[in-house]
1. Here distance in nm of label points 7 Å out along Cα→Cβ at positions 42 and 130 was calculated and came to 2.0; which of the structures P, Q was it taken from?
2. Out of P, Q, which has the highest value for distance in nm of label points 7 Å out along Cα→Cβ at positions 50 and 154?
3. Work out which structure the value 0.90 belongs to, where FRET efficiency 1/(1 + (r/R0)^6) of positions 146 and 162 (r between Cβ atoms, R0 = 30 Å, to 0.05) was derived from one of P, Q.
4. Work out relative contact order in percent (Cα under 8 Å, 6 or more apart) for each of structures P, Q, then name the structure with the largest result.
5. If Cα extents along the principal axes in Å comes out at 63, 48, 30 when worked out from the coordinates, which of P, Q was used?
6. Can you spot which of P, Q the value -25500 was calculated from, given it is helix-only ellipticity at 222 nm (-39500 (n - 2.57) for each DSSP H run of 4 or more, over all residues; to 500)?
Structure P
């Protein structure tokens, strides 16, 4: 989503609060909870889940392994839920022609550097760069090249833009900032 006027362009960036992340976190939580309960019930010798009678699963070694996988899955699930709760990666890109300033803001993990804010002058922008990597999975990423600071990504690596969409976005941004486009 973006908001544009004659002098200001604000591009909102979606973070980790996506439906797919919520689904994966929920599935991982339920699966790991199931593994942990089955492993723990084999330790107690009680039948907490009717699908797997505890007499069929011996605590050493199957119950221990299932408990380990359950605990590991619960840790990974809690990590996913925390990134969703904190909305890590969300933010905005603000290009202001009137003040000649570009602001890139992202939310990170809680702590000292939770707010990530990059500010620089438009005169320091060398170019808009499109990088295309074709491995098993094709990745198209849009960067802004800054003198002395390198390239800063503007699109997420998992954002599946078609070649036409990324070219159009790069062309519009390059025209707005009055800089050239590079393709790598």
Structure Q
């Protein structure tokens, strides 16, 4: 999404060539392949551990850190390896997003009209807010010290990064549609 915003704002005349159907297929395939390989790595590592502390998790999501707590073997080396892979993947994506948005903000600040800057920022800021919410809650969930951990905090944080961004994302982008705004306004004023 950040690359889409970057091309739309920084290279608008090349949008059709840079983000044609072939480029979109390649980006989608790269995202799916990375996610699949990452999931296979976590799944293979997790299911190769012997579990001896029962089978009840303190989560309603089956997440790797919670499953690792049930293991009776020393999993610190595996967890460190998975953490290195995770940091590499997340850092690469994060750097790409930050570089894209730095270029976008530089281009937007050079737009002479206030209306043009507002339109560009209104396109980018919702995406940046959703990505920031997701990244910050994931970082907190997986890198917080065990002394800060509690059952209710873990549940709230896991809902924040797994449910809220996908639910809010379509709402944010659809609210730029004037027809949807007016239909929602009619619905809300009709109810009260």
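1. Q
2. Between P, Q, the highest calculated value is found for P.
3. So the calculation was done on Q.
4. Q
5. That value comes from structure Q.
6. Computing helix-only ellipticity at 222 nm (-39500 (n - 2.57) for each DSSP H run of 4 or more, over all residues; to 500) on every structure in P, Q gives -25500 only for Q.
Read-outs: derived from the displayed coordinates by stated rules, not from any lab. Since the model is a prediction, treat every value here as computed from it, not as a measurement. Cβ atoms are built from the backbone, for glycine too; each structure is taken alone.
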